[in-house]
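Given below, in the form of structure tokens, are the structures.
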Structure I
């Protein structure tokens, strides 16, 4: 279903003239070779533009429509009208014999291709390009002052194009017609039924590379390819084993490259690049989805309003745009795999259902936070960041877990168990200032509600004083005992949390009797001036002890699931104490 969805998206984009037509592509172009009518190099024109990236201003390539470029992995294969300096000028930044020979081979390949394609052309632009290739000698290239002055720039690996009198060669009407006719004439005489369109057509032998996935080959990685005999069926080699027509191949690769190039509507989750689109091709749906999955930190009222509408079943509206909840929406996650791409996940559903699942996820994540915290929603990347060691050099989350967590949020399915276990590991390892991060607690809470059907946590952002869940109650008790110790010893540097938290959480029966004896000693230190505090803690302590099973007493061990409830109870009880006076 991935390829048909991408082909449909291509057709929507092509209708709006946002992507190139078959036989053409969009390429990053750095410089223009300005030619005279006699085919001489008149100048080198930079096509780079200034772009704001954060606080810096950088020069970036210009994206221009050019004749479809070849897929190169090795060997010599020239492009038409748009290529690097080795092909169009026969020049290489490296001056050793091997690279000079390679550059000469590249130039001869480009020369042959251009003279062949433009043979018989009568236009001024076409004739100038033919004269250039007939006259140009790479050996004496540095004698040309325009080349000598711009040598470092044009040999940096960027693409060059030809131009003349303010126009680009690829925009010349005659040249465009010659190129389109040549593409129609190309025929490998291998036909079959296209798996995407269901129609009989010429089958694409090699699929174009997909660019924009971090960690994959910068020149492009294949989504559909076969490179070993073990993958062949009935002798069908290369991509004939998965027959996709040339039109469908061009359409899906163009649409996917377009999506990956749109950084405003894509997300990097671990090693997975996530792209998304509506079947209708309307940008408003992408804007709304991006707002949900990567919420802003300053103005979150629009998102709250949207979720309120979704949960109540009312008309969906965001940024003044009304959205159709029945609109089909697609989310695709891709990760690098050598020269190919791996599909981490592909999810499709109605836009309204996806928004509802995201809304439910955030509702489960709801938690009373420290009063200095202004962030309302925790996005996926921030969730996953809580699973890694902050002191480690590599702070990337586990790849599979990252993709599975993202998909779980979209689909409303169960979260990966690894997410929960990694959070518990970090809680045990990090005991910073005797506090638990609200972010980790929010993740534990949403996991227990969704995966373990913890109904008691469903409706409580903060302390649930009615809960009789033993693990949750023990967490509260530990927080109270810590509070008593802190009240009796003002300014204490290390509390019972630093020494006993992990043991109390795992084996309560072995630790809590010790803590209660310590509590009795601490209570004796509270003099008359702290009588109110003493009474407050005595009441809290008795209310909590009443909830613990008198016959069983403290449990010998708590399961991993129960340890999560313990942590939530501890956090809730502490936050209840400080909710009115806590400062950052």
Structure II
């Protein structure tokens, strides 16, 4: 049971933090805020009752209860070709209940039965009444807790039966004991100039009126103001404000041979004040439109095998797609069906602890506490993870050797405690996930040095040209096809998304020529060990991750179907350019469409 004890805080000040605001509040203000927060009070009171009285006759009581609520208000604006076609404001409150019966050593969690394949989805987030009505909130939380408890009892019985019939390789606890944390940050008001941003998007979307080669284009802005509540029966409690702003300018067209081409420009931030001036945004959108237009007449390459230099934005996206899913220490659930067990994702690094996984000039650190890198905001910052554990920096790879994993409260044999990296998508359960991932290289080289080294490698292989990749596709933005497993970062992906900007580099004179049509045949995490050089440049790639696992797959795919940009966990990857000695690339083989019969009506003259 959670109780308030004012005497514990007499003459103390407690410091509370958020990603974009850090303040200290006296104890009197803390209690005032808690008392004024009807939602927090309802959660605390219902938890206290559940811990004390929730029990079916002759069956076990919960040993642990956890409530997590995301109370969010969202604005979305979409503009096309100078006109706003969608503008809405929405509100939702989602409640997630994690209730465990049994003990820390063995409980009902992380077990999937053949007879109940959706059991792990049961108890996941559900809508909560939006009004601050204490009785209505208690009612919703009561029903959610009751249903989760009954499901937990069934799961524990099935799990115990399964465990008794199997020889387990080692007894690993199901849940770790962690320090209690209490962080109540002040609530933030919702302030958004919807009218002003609608006018800005009209102006920015009208840029495409200058580019007749582009068939379709749009600009979308999503502003999400949220307060994340968390409390558990151990005594941890947290309320953290969180703002996420995402802006996508995207465009698609067809080349004369029917090849579908796409391009995009993203902006992310934890406040609207972090966005660049409109003039700068317009310049980047116009540059994107010019590059897409140039692609329509760029020559097509059929295949390539040789050195590839991946620079800037493309390099950080490559690491995001290939490396980051492998850094999760999430232990797969127990499954009573071998076919289902084979589908459970697990890191390819699972057996490579203290083994070399990158060249020795790389060190990889995840630090959720860092808010900026240079002048660039980092959207992967947070203070408390989605299991109530304080975020902390973690050195994952040291001089090329894997030292540890990102951990939740689900232990593994080598790592028994969380390091504050349990993160959940708005409609899913927590999984081990990066916050701000920094891929650091010693002895980095500038672009000209990397380009010369690539040309030297081409000469050694008797090639007349090499390739530079400057941008990779993000199908959740452009809408181009990609498998669900690759979107979710399931850990078994064998390649990366299609390159958007590829340049053919002449060995003879170093001249760069834009080309199109190639995709990377294979890009496994094992191939990262073969990187021969890295740059001294570092690109900040703010992006939304699917979150891993089954639910991550579903909602990463859902983000492709919608256009509001609300799905995904905010993360940041900071990485340098990298040079590969050999990468195989082939022409994409997807179906192609015939170009439009008539010209774009705006440009018909």
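None of the figures in this text is laboratory data; all of them are computed from the coordinates on show. Just so it is clear, the model here is predicted, and its values are computed rather than measured. Cβ atoms are built from the backbone, for glycine too; each structure is taken alone.
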Taking relative contact order in percent (Cα under 8 Å, 6 or more apart) as the quantity of interest, name the structure among I, II where it is greatest.
-> II
Given a computed value of 25.9 for Kirkwood radius over Cα pairs in Å, which structure among I, II does it belong to?
-> II
Which structure, out of I, II, was distance in nm of label points 7 Å out along Cα→Cβ at positions 108 and 356 calculated from, if the result is 4.9?
-> II
Re helix-only ellipticity at 222 nm (-39500 (n - 2.57) for each DSSP H run of 4 or more, over all residues; to 500): value -14000 computed from one entry in I, II; matching entry is structure I
